[in-house]
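Below you'll find a set of structures to go through.
Just so it is clear, none of the values below were taken in a lab; they were calculated from the coordinates. Note that the coordinates shown come from a computational prediction; the quantities given were computed from them, not determined experimentally. Cβ atoms are built from the backbone, for glycine too; each structure is taken alone.
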Structure P
């Protein structure tokens with residue numbers, strides 16, 4: 001069996017790359033990384049939200065190519081059911097899919113105003129009203145999930161696709177010094193303490209490339 005190949009972009013800036021990568025890690029899939037430089041014009045356009053195509057992440061496995069993070073998550077859930085990437089119970093799984101879909105298609109103001117930048121840190125960052133509305137909605141989602149399913153992750157004791165989808169938001173909240181309630185702050189700590197997240201962050205901090213357009217300015 002040929003080892004899977006996951007195509008990703010910058011680990012410092014690539015929010016969608018992180019989501020797909022975490023899904024593969026949570027599923028226990030063995031894979032190699034194919035990293036496209038953020039200097040590549042297509043990758044740069046995508047990370048700057050100027051491209052309608054989502055070129056990363058893309059997974060090649062057993063002759064099958066799957067792109068788009070949610071499609072990758074669904075595929076991994078089918079081939080690795082014991083990993084429980086998605087909740088087993090129908091209603092809970094529907095809830096999980098709903099908040100993943102909301103992350104997948106929404107929060108444009110947050111994405112534009114607070115781009116993912118793991119190496120950056122901007123204390124007392126000024127958050128504009130539209131981005132704050134996105135933050136408020138995400139906090140509401142987290143609070144509901146943590147209260148309903150008991151934490152420490154969004155759907156209980158094991159990280160799942162929902163946590164992969166919201167992990168880049170966790171890094172954004174840390175980068176831009178977003179104030180959070182106790183429960184959400186603890187959730188962020190749980191995500192950042194995951195071995196997979198530690199591995200990703202270490203690699204991100206070692207990246208030599210900087211994309212000036214993605215470094216927030218005061």
Structure Q
């Protein structure tokens with residue numbers, strides 16, 4: 001099938017979302033474990049050629065808005081879908097997020113912004129098995145980090161630190177992200193600290209020395 005220039009980015013968006021769908025970490029046939037079969041809600045994307053309405057996801061209408069070249073960045077598409085996924089896991093609830101507009105992936109914002117944006121970045125990194133963020137204009141930033149990394153602010157108010165800590169927890173401790181997503185569908189978090197300290201132990205997810213060493217490596221200590 002051939003898509004003309006006006007349609008190709010729309011089809012690219014669909015193809016990209018399929019990559020997340022096939023590894024979405026849900027125990028149901030919906031996007032999120034919080035939803036039961038037969039009562040699923042879609043991930044909805046608004047895009048059109050030349051659009052300047054982007055790049056964001058809205059909580060009130062659960063819709064992703066992509067600007068003109070955003071679909072060229074699969075990371076951006078899945079990042080915004082990561083917000084939608086969190087919204088579904090949280091059943092429409094959303095934390096009170098501060099100091100997040102604008103926000104920068106490698107800079108300190110707030111713990112609430114670090115959590116919500118960090119999770120969205122982690123969804124992209126998990127989907128593509130990498131730690132490099134690519135934007136629609138072709139620029140990129142490698143966000144792999146440890147305690148010696150320069151250029152990425154430390155701590156859980158930095159979304160890059162939260163994102164890489166999450167994907168390492170999922171891959172090195174949790175055996176994937178399904179258990180974590182199931183936990184998030186039952187209890188909702190306003191920060192990475194709440195996710196790690198308060199909720200992981202209650203749902204049988206490791207928060208002991210192995211998990212804490214992962215966080216420490218990413219400059220996060222509780």
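Ranked by FRET efficiency 1/(1 + (r/R0)^6) of positions 27 and 75 (r between Cβ atoms, R0 = 25 Å, to 0.05), structures P, Q are topped by P, which has the highest value.
Suppose you compute relative contact order in percent (Cα under 8 Å, 6 or more apart) for every structure in P, Q: which one lands on 25?
Answer for the origin of the read-out: P.
Assuming -11500 is helix-only ellipticity at 222 nm (-39500 (n - 2.57) for each DSSP H run of 4 or more, over all residues; to 500) as calculated from a single structure, say which of P, Q it is. It traces back to Q.
Given a value of 20.0 for mean count of other Cβ atoms within 10 Å over residues 179-186, calculated from one of P, Q, which structure does it belong to?
Numbers: P: 13.2; Q: 20.0.
Traced to structure Q.
Given a value of 14.5, 42 for Rg and Dmax of the Cα atoms in Å, for residues 83-146 alone, point me to the structure among P, Q it was derived from. Don't skip to the answer; put the middle values down first.
Working: P: 14.5, 42; Q: 12.6, 34.
Traced to structure P.
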